[in-house]
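We did not get these values from a lab; they are worked out from the coordinates using the rules stated. Quantities reported herein were computed from a predicted structural model and do not represent experimental measurements. Cβ atoms are built from the backbone, for glycine too; each structure is taken alone.
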Structure I
Amino acid sequence: MPRIPLKYMLLPLGMALSACDKGLEEINRNPNASESVSPEFLLSSVLINTAYDYQREAYWEEPASAGRYITLVRNEDNDKFDWGPRGWDSYYARLSANREMMEIAGTMNQPEYIAVGKVLEAFNFAYITDLYGDIPYSEALLSKNEGIVHPRYDRQQDIYPALLNTLKEANNELSLLSRTVDATADPMYKGDALKWRKLANSLRLRMLLRISKNYAPAFSVMQEILNEPLKYPVFENNEDNAEIGYPGDIGVNSWPGGPLANAFAEFDKRKPSKEIVDALAERDDPRMEVWIAPVDDPNGGRMYMDDYVGVPNAIPAPYDYNGGSPHISRLSPMFNSNSHPMLKASLMTYTELCFILAEAVQAGRVTVAGKTAESLYYEAIRSSMRYYNVEGVADIRDYYNLPGVQYDGTREQLITQKWIALFLKGPEGWFDHRRTGFPQFTLGPLAASAVIPKRFIFPDTERAYNEKQYQQALVQFGEDRAGTLMWYLK
């Protein structure tokens, strides 16, 4: 189903709900227009916008640089980490449309859309608080029904338990439903309630690990989920991945690096980082050939004669590194495609779940029936190789017995392999780095700070239109700086 911009998605509903003079209403009535918006229409629009925008940021914006997957060689402000205020209107627009869907579904007695809407609500709110810290939550979507136009900021330590409960409710409700959402309205799971339940519970595991440092019940709740797989199903293979493909027919439905979405010049600004290229090269990793293109010119005139060369962070004239463009790797041609089987907008993957469980088991905090931290670690890597069709190549190269790959029980090794496997899939590389300190990155001489930013700075519009609540939020949160630690990182 094509992506429908939110500004158009919300317009028909506002028109349908607005009161107007009867005469004008009759004169201006379009006999071919819908009188209302159905939950099916809103679900597909919210889901596609959520997935596509989440993936675009992970490939195109700050998370790609902060995760040290991408180095910009032109307009490299993101890489220098001198980040200014960052708007959040698009996130809240999706949440508003999703809430509208749930309210309409309630009036139409379609609880299946409410349950799926809860999963999407939790995902989007979690992403916002992961980016900013304390955010408007409990009052954020009440302007229409309750007239609250200056929402207060909730503390992250209050938001996260509420979102975890929302996901738990969604799983329970989906398990009891006699019908599912329309398959044609669900481009991700085609109305499969079990897969939505798996996503809800896998997201709970992601979120619980993320806050485990400062949330005492985190591992006990994780264990509860793992002890009852029928009640709380989770991802079991790559077929459960929460992701949506790109038709590639028009720009908004195309991979953001493709020619329909952006010019080649924009694609060519984004070079693979030295960190990811070196990590792949050191391990003779077969995903290198899938993700990274060899340099154009294999001959002289450069410092490094390697076939694959990534660009370091925040250096002067990065476009001239190693002798210039002919001697710097691009991303592989598939990343300049409008559509490709391996390019999907991913919300969460089975690979990520395996690494989450491996970390928790390795730390001795949970157990997984029939699994060890080592077996989960290897399954995580294998599922990534399988996804990119290089599992056989990895076996031929004896990849799993190579130094640095063979399991050694350290958190650094596990998180580094997770970082590699989640290349350009969501912001998890950045989020894990700020949570664990791994992999250890070296920032360049032009970086604005000695460390990678920990968060986005609140939008300028909050100072202009929600000043009182913004200032009150800073009293409990701290300075509105990129380096301020949010609750679960302290």
Structure II
Amino acid sequence: MATSPTTTGRSRTPLGAQLLRRKPLEQLTDESLTESGEGGLKRTLGMWQLTMISVGATLGTGIFVILGTAVPLAGPAVWIAFAVAGLAALLSALSYAEMASSVPVSGSSYSYSYATMGEGVAWVCGWCLVLEYGVSVAAVAVGAGQYVNETLGVFGLALPPALANPIGLDGGFFNLPAAALVIVAMLLLVRGAKESAWVNTVMVAIKVIVLLIFVFIAFTAFTTQNFEPLAPMGAAGVAAASSRLFFSYIGFDAASTAGDEAKNPQKDLPRAIILSMVIVTVVYILVAVAAIGALPWTEFNDGEAAFVRILTDITGQPALALMFSVGAVIAIASVVLTVYYGQTRILFRMSRDGMVPKIFGRVRPSTGTPVAGTVIVGTIIAIVAAFIPLGELADATSIGTLFAFALVNLSVIYLRRARPELPRSYKVPFFPVVPILGIVMCLGLMVTLGGTTWMVFGLWMVVGVALYFAYGRKHSIVGAMSENDYVNAATAATPVIMKEHK
């Protein structure tokens, strides 16, 4: 690993120049290859495991409740809204796929921004990802108490309110299921990426099977009359529902955080990102069509209740509510595991760049995982999930996510112009139309978010800027390079080609 810039004795790069310094692609790739040996992350993940990481992070509890908020907007055309939202998300997913093939390292959009737009934008992007991943894990875990109680309720049991909710929410004090879920995920991630990926694959399979069982049962009571009229609120209703449903696709970028642990990142990461989007979109549309076909759209007011009602009316078995409660708990567990994983890998890459403390980049050789960083992140998230009702704070993750998506689309445009000779196993079709549309979509959705969300995001950015000047500015590896060393690294002719690690 490179020597800390604080010990080099070199003069610090002027602030303006440092903020604009891009991390040379060859340096990124060389570090990834070097670190995959002793002292770095282990390359153990294949294409299918990477796909399940993205599906696990995307296909969460939202599908159990999302219909209740989208159907009143779009009516029976909600399945079209899912398709439109999936297409909008695919614009950014295609850009992620190209960047993953061009810059096949961990760190997701943080690394991509560092290679294309410089340290200043990379820090902002990384700080957004810390918000997106960290708060998302805590926010999702908070819902565990509710679903655990619904599962126990089938057997006439229940956790006391004080142990099922955070402080100030329905008599809560300590959300025990949320904290326990994060701790279990932490223990799995400490053991190794391969073991965690295997557990996640099993959980993803279970929640997909639960949804497919619902689809099968709902289609036995399917009637086409429920789709007349198809779009009672017109195109405007479908558009409004699509904007809301877009956020149910967030998470597909999780595979891009695993660049240093993929066996063949240049080929497998693009395939995993695109395949995960296809799987999630197909599942969403199937569930929406089956639900509307079995229950008139005017009777939807709560997604999960609608699911249970459909199953109960068709089968006469109220116990099927247990199936969906268990499915929801598994969905929560899968999201917590995969998003938590992404958080630790982003901090790992930022640490290796000197942007955050070294402890987040230390890897235990026996497991090939950043144990200390995983424990620190897990402890903080468990405490937040157990005690704090996040509420609207969770919405701030949407801005961070959309901002990161926009930067990745912009990175594709920059890299195509600046490095046309760069080896790419995948290229965005219809360039530059697709990445430009991706940017427009992300910025448009950011504008629609509420004032409170923007306020929280602004405060988060102020804290991030302060931390950059307090630590990142002083410890940046790229910022500590002499002008000659930086120019030599930036103009290196070594082709960026990753070899498969077995």
### Computed 21.6 for mean count of other Cβ atoms within 10 Å over residues 181-188 - originating structure among I, II
II
### Query
Can you say which of I, II returns 21 when relative contact order in percent (Cα under 8 Å, 6 or more apart) is computed?
I
### Message
As an exercise: distance in nm of label points 7 Å out along Cα→Cβ at positions 133 and 277, calculated from one structure in I, II, equals 2.1. Which structure is it?
### Response
II
### Task
Work out the source of -14500 here, i.e. which of I, II gives that when helix-only ellipticity at 222 nm (-39500 (n - 2.57) for each DSSP H run of 4 or more, over all residues; to 500) is computed.
I
### Query
When mean projected area of the Cα convex hull in nm² is calculated for each of the structures I, II, which structure yields the highest value?
I
### Message
Computing percent of Cα pairs over 34 Å apart, for residues 53-308 alone for each of I, II, which one ends up highest?
### Response
I
### Task
Assuming 4.8 is distance in nm of label points 7 Å out along Cα→Cβ at positions 285 and 357 as calculated from a single structure, say which of I, II it is.
II
